[in-house]
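Laboratory data are not the source of any read-out in this text; all were calculated from the coordinates shown. Just so you know, these numbers come straight off a predicted model, no measurement behind them. Cβ atoms are built from the backbone, for glycine too; each structure is taken alone.
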Structure I
Amino acid sequence: MDHPLIDLISARIREAEAQGAFDNLPGAGQPLPPCDDPENALLNRLVKESGGEPEFVSLSRELRRLRAELRETGDRVRRRDLLKEISMMDARIELARKAFR
C-alpha cells in the first residue's frame, strides 16, 4: 500500500526538479560513502545531526560522575552503594556497546 500522500510528494519532487533545486548538490555524481550499517544508516545520520549520542556515551559520562563521587565520599555505606552502582553501570555500558555495533 502506498503512502496516502504519495501523489502530493511526487508532485512536489517533480516541481523541485523542474526548478533546478537538485542541480549542483554537494557530492553529486560521486559514489555514496561506505556504510557499516545500511539498515540503520538514515536513523544514525539523523541522530548524529540532531546532536544525539549513543547510549554508551551518556552512560560513560554517568560512570565518571559516580567514580568522582566515590573518590570524594568518606561514608562507608554510600561508598558501598556507589560501588554497586558502578558495577551495574559497567555492565550496562558493555551491553550498550554491543548493541551499538
Structure II
Amino acid sequence: MSLQKCDKCNTQFKWSEIIKSLFLAYRPIQCNQCGTEHRIIFFSRIILSLLSVLPLWLIGFIILTQLSSSISYTFSIMILSGVFLILVLLFPFFAKYKSEY
C-alpha cells in the first residue's frame, strides 16, 4: 500500500495533497514535476464513501440500540470513533487517480 504516483513522470504525490483533494470534493491533483492533472477514479469514490459512512452508521446503530451510558457502550463508541479516525488518515492510500495525458 503506497501513495499514488504521477502516471506520466512517476513522481509520488504527497499525503497532504491527496487529503486536500479528497476533502475539497475530489478536486484534481496536479503533478508538481510535470503539471499533469489527475482525477480520482469512480471506484475510489465509492470505496472511500463506504469507508467513511460505515463506521458512522455503526456508531449511530449502537447509540440507537443502547440508550444507556454503560461502560461497554462508551467503550464501543470510543473504539468505532478511533477506527473512523484511522480510516480517514488512511484515505490517501486507498484513493486512486488517473490522468488523461
If distance in nm of label points 7 Å out along Cα→Cβ at positions 29 and 53 is computed and equals 4.0, the structure in I, II: I
Distance in nm of label points 7 Å out along Cα→Cβ at positions 13 and 37 - highest-scoring structure of I, II: I
Per mean count of other Cβ atoms within 10 Å over residues 45-52, the highest-valued of structures I, II: II
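Can you tell which of I, II yields 24 when relative contact order in percent (Cα under 8 Å, 6 or more apart) is derived from it?
Details: I: 24; II: 38.
It traces back to I.
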Origin of the derived value 11.4 (mean projected area of the Cα convex hull in nm²; candidates I, II): I
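With helix-only ellipticity at 222 nm (-39500 (n - 2.57) for each DSSP H run of 4 or more, over all residues; to 500) coming out at -21500, pick the structure among I, II it was computed from. If you can, show how the numbers build up before the last one.
On the way: I: -21500; II: -19500.
Source structure: I.
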Given 18.4, 56 for Rg and Dmax of the Cα atoms in Å, for residues 21-76 alone, calculated: source structure among I, II: II
Comparison of I, II by distance in nm of label points 7 Å out along Cα→Cβ at positions 5 and 93 - largest value held by: I
